[in-house]
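Dropping the structures in below, format is structure tokens.
Any read-out appearing in this document is the output of simple, stated calculations on the displayed coordinates, not a laboratory observation. Since the structure is predicted, the reported quantities are computational estimates derived from the model, not experimental observations. Cβ atoms are built from the backbone, for glycine too; each structure is taken alone.
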Structure 1
Amino acid sequence: MLLSFKQLSRVKIIVMQWKDEFKIGIPIIDTQHKQLFLCENELSEALSQGLRPSAIDKFLTQMGFYVTRHFAMEEQYMEQSFYPGLPEQIEAHRSFTQRFTEIQEEFTQKGLSPNIVHAIQNELSAWIKNHVLGLDLAFGAYYQEKEKEKNSQS
């Protein structure tokens, strides 16, 4: 099943571009954040070409792998640096994971619809704007300060 032109016309295409100013200063985390931007842009590209259920299934599967790996790694860096915002981050990570699980379950039960696409886009763009460019940048500043302190004591 392909979403029809009429259905696609109700779906707003969102494109966000990665910028170096979004880096938190941990290369592996920055690479993963950049990958998140690419995932969102791949979804937008798929929307512009007509969206198939297999594309959403692939996207949701990729997101599942991404969040599992990325959140664990990010939380490990936070724990190692004694980041005071770790509990807030853990809660945000759990909430995001839960929301994408709900979307995946709805997709599995009901199939592809503009509502599913809207939910994915809204959750992902809000996550990037509020979490990656908010909480994660705050952690990056903290982490870089801790690294400077550690290096000045050496």
Structure 2
Amino acid sequence: MFESSPDLSVNTVGEIVRLALAPVFLLSGIGAFLNVLASRLSRIVDRSRDIEPLLLASRGAEHDRWIADLKVLDRRMSLISWATALSVTSAILTCLVVVLLFAANLIRTHLGNPIALLFIGSMLSIGAGFGVFLLETAIAARAVRVRSDLLQHRVEEGD
């Protein structure tokens, strides 16, 4: 069924490496994006830990504001987790593309369709991860708006 050829020429291996280079650069970009996601998640976790004691010491409207802040942070954590999972899925699919590029040449078979489908899956996955990240950043931007009652606060000057 498969014609095995253990002795690939240097030119053949060079061509495979050239073909695999674009997916490897994609993996580098995904890694950088994962770093951004991990950094944002870390900041969200730190902020939620800072709020916990303030929440426990608060009452009334202040307590309600801290609860609302924690709900926003919890939603953001969930979105970052989804974006991370989608990005890692994309990275795994991209790794499979590279493996199949080499395997197709080693076993001398045509794996063009599976490679194309894996690459399409990878692009859909990273695209969805970017979309979820966009949603998270929109929520974060809304959450940092200054409350209108603080903007209208006046301090009485003493004589």
Structure 3
Amino acid sequence: MNVLFYLLAVGMAIGIKMIYQYGDFQYLLYILKPVTKLVELFLGVSFQYYEGVGFINEPLKIHISRGCSGVNFFIMVFLMISFSFLSKIQNKLPALLIFFMSSYCITIISNASRIIGTALMINTLTFPMRYERLMHQSIGVIFYFVNLMVAYYLFSKILRKGEMIHE
């Protein structure tokens, strides 16, 4: 029975990846808009939306677009949580939906924190131009890895304390 729900989780992840890969840019606004709003709120700046391009803040040189949408992280978090905890839960379909929505929220927060951290570091510290891309990617890897570990830890604690896990 678990295999059916694992296949459903993989199917959901493939669906998200297909939308990311082949869908129009507007289909990514479900993830880009909330991330941009959090970044605007935290940094106290505004972004201009350009159709098919993304959200741009010229003074800070920040461009939030398809490449930094966090969709791959969303898929990673969702599959990690699903494959790690689904077998321990009795009501699998509601749990899968909760995992999906939780992964979405984790992605929004993680992605916004990554963009904010990158913006603060790159605009505060001076890097030679040739290292900016490397710094941007390195910060992303670190933020996402830490957030992935934190998500796993929190889910394991929450599910241990909750009634969702059966022994």
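The maximum of Rg/Rh (Cα atoms, Kirkwood Rh), for residues 25-72 alone over structures 1, 2, 3, that is, the highest value, falls on 2. Looking at relative contact order in percent (Cα under 8 Å, 6 or more apart) over structures 1, 2, 3, structure 1 comes out largest.
Each of structures 1, 2, 3 was scored by distance in nm of label points 7 Å out along Cα→Cβ at positions 65 and 97; the highest score is held by 2. When Cα Rg over 2.2 N^0.38 Å, for residues 57-120 alone is worked out for each of 1, 2, 3, structure 2 gives the greatest result.
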